[in-house]
Structure I
């Protein structure tokens with residue numbers, strides 16, 4: 001019967017430019033008979049950037065095209081919109097933590113912060129571009145409404161961006 005070595009004996013190695021966990025596979029006597037490679041996704045790379053852009057677009061497109069969001073951005077107080085932004089960051093942070101950094105945050109906390117912030121900022125940029133293209137981002141006439149629309153649509157967009165970043 002094969003068993004995996006305990007997590008303390010797993011090593012991290014760069015293979016083909018990417019970090020991997022190298023997990024020794026032991027036989028019943030405790031001898032290494034093979035190794036298993038698992039991606040160690042703590043670095044934010046170009047591939048991750050593309051996945052975040054596509055993921056943000058997945059929910060930004062249907063949400064940005066709804067009149068309810070356009071009206072909500074004129075009626076909802078800025079404090080509530082900022083609350084949505086805070087929730088976005090919290091949810092992204094928790095999701096990223098539990099999917100990438102749960103056991104490795106100590107050495108990679110800067111990469112964790114970078115991934116969370118990049119996911120949210122990229123989502124904001126995707127949403128802003130989309131709303132600008134469909135002429136629902138009135139920067140010159142109502143900049144506060146434009147900001148609110150971007151932040152409101154970025155809530156679901158950033159969630160789908162974080163989820164798509166997990167797909168490898």
Structure II
């Protein structure tokens with residue numbers, strides 16, 4: 001299985017490029033678990049993911065809506081933000097189980113708040129840093145996520 005990989009991102013363009021590669025290689029049922037401090041680029045990465053999936057329109061942070069469904073791309077994108085979720089029982093009110101197993105690709109910001117709610121096989125992404133220099137760690141948690149990460153890294157290294 002692929003171990004965690006560290007990448008350096010130089011600005012918004014690199015962050016969104018990585019997201020596009022994630023979207024282009026995503027398969028139905030993939031889940032991206034995003035973590036990092038405020039302003040680290042979780043939403044920017046998800047915007048790139050949406051672009052890679054061919055999702056039309058603007059993708060904004062679902063901080064207040066908590067879960068947003070974006071359709072019209074190669075696969076639907078479920079974009080969730082757990083920052084304002086205070087207790088695991090609130091996940092049921094959001095229809096968490098339906099979103100996670102409902103098909104499409106799921107991107108969860110602040111996923112580390114409730115790791116027990118994530119499927120066993122997912123791609124954990126940690127973004128750190130602010131401004132033009134960020135580091136990102138891609139850590140596959142299972143064979144499906146390892147295949148996804150390997151495809152992304154191949155495109156990254158090829159300069160796609």
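What to note about this one:
- At a computed -10000 (helix-only ellipticity at 222 nm (-39500 (n - 2.57) for each DSSP H run of 4 or more, over all residues; to 500)), which of I, II: II
- Value 4.2, calculated as distance in nm of label points 7 Å out along Cα→Cβ at positions 25 and 129, assigned to which of I, II: I
- Comparing Kirkwood radius over Cα pairs in Å across structures I, II, the highest figure comes from I.
- Distance in nm of label points 7 Å out along Cα→Cβ at positions 9 and 81 - structure with the largest value, from I, II: I
- Looking across I, II, the calculation of distance in nm of label points 7 Å out along Cα→Cβ at positions 57 and 105 that yields 3.3 traces back to I.
- Origin of the value 0.35, where FRET efficiency 1/(1 + (r/R0)^6) of positions 33 and 89 (r between Cβ atoms, R0 = 41 Å, to 0.05) was derived from one of I, II: I
- Structure from which 28 was derived, relative contact order in percent (Cα under 8 Å, 6 or more apart), options I, II: I
Here, each number is a calculation from the coordinates, and none is a lab measurement. In this text, all values refer to a predicted model and were calculated from it rather than measured experimentally. Cβ atoms are built from the backbone, for glycine too; each structure is taken alone.
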